[in-house]
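Just below sit the structures, each encoded as structure tokens.
Bear in mind that the values in this text are calculations on the coordinates, not laboratory data. Predicted model, so just to flag it, every value in this text is computed and none were measured. Cβ atoms are built from the backbone, for glycine too; each structure is taken alone.
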Structure I
Amino acid sequence: METVQPIRDRKKIDKMKKILAKTNKRDMLLFVLGINSGLRISDILNMKVEDVLDEAGRPKQTFELREKKTGKVKRFILNDRIQKAVKEAIDASTDRQAYLFASRKGNGPISRQQAWRILNEAARAVGIKDKIGTHTLRKTFGYFAYGNGTDLTLLQQIFNHAAPSITLKYIGITQDEIDDVYINISL
């Protein structure tokens, strides 16, 4: 598997949202959910409508799932951006047992490959040249969380990494960014 990068440019993220919103609200939800939750694509694709909508058909504020890879229970908040995307993408009358990202082929969710195509088409349309994949969503979450001051050990815990060095590499912190810390410290 090739290593993919986070999307580091907020303007390109916003452009991708616009492209995806025009194309398909479901695809927009996939992108917004991924970059705002840090979940693995395997967990996102297995989500059902009932996971994000309450009994009254409104977006939930929190959600709990058992991670497919680790088997651990993970609780996370559906932030305002996710809730807005849920409102736009899902009709309250939708079957609550349906997959959130239902495939048109059969009864399951879209495939990992289809999610990859969706993300790559939008990324190329906004001029992103880096290697982009489904893991880009999770890495983008980590990159911006770290940039906003989230403690590295907390991110390490969120991602279930064994060491902080793995998390730094994972979220795409480059030597140039490390060098900038030294350049910008002027005490």
Structure II
Amino acid sequence: MELQIFSTNMEVTPRLQNYVEKKTARLDRYLPTLTTVQVDLAMENTRSAVQRHVAEITIRDERGTILRAEERNSDMFAAVDAVIDKLYRQIERYRGKQQRKHRGKAEEIDMGEPLPIAEELEEGDRAIVRQKRFALHPMSAEEAIDQMELLGHDFYVFFSSEENAVNVIYRRRDGTFGLLQPEMG
């Protein structure tokens, strides 16, 4: 298991790094196929001191499954504890789904965390504030829905194994799902 720790607007002290390493070391016990754990720690300037420290963890396993959790707290150590607890619940839910469905292979991709809000732009200005590349793995629409729900996103880009093309699955306002299947015009 590879651990990556990133920080924004703060310095990761050796004590905090050891704490994060200790807490994340147990994750592979619950998800043995775990390959990478990415921990993003940030301090944000918010009005509420209770939500100033942000801990976000993204984990990937050998099959491409990605789980992500984020927590905010007034103390970074408490935020790390809370995000680890949330991740354990997600792993338990994921493993339960896999056992119920008896799926053989479920490869998924990560659409990443939500785009950060850009600085105030002048009216009419457009700017790309973030760009992300990711690997596409073949999967069914049902597997894409599962991955989208695990990530907590409203849409998910995937390579459809049935269509042999890039598709987008999205959640509609009424709670149902939509599927976009692009065609060359």
Checklist entry - I, II: which one has Rg and Dmax of the Cα atoms in Å, as calculated, at 17.0, 62? => result I
Next on the checklist: Between I, II, which one scores greatest on distance in nm of label points 7 Å out along Cα→Cβ at positions 50 and 66?
Outcome noted: II
Item to check | Computed 1.4 for distance in nm of label points 7 Å out along Cα→Cβ at positions 90 and 130 - originating structure among I, II | outcome: II
Next on the checklist: Starting from the value 29: which structure in I, II was relative contact order in percent (Cα under 8 Å, 6 or more apart) calculated from?
Outcome noted: I
Next on the checklist: If helix-only ellipticity at 222 nm (-39500 (n - 2.57) for each DSSP H run of 4 or more, over all residues; to 500) is calculated from each of I, II, which structure is the one that comes out at -15500?
Outcome noted: I
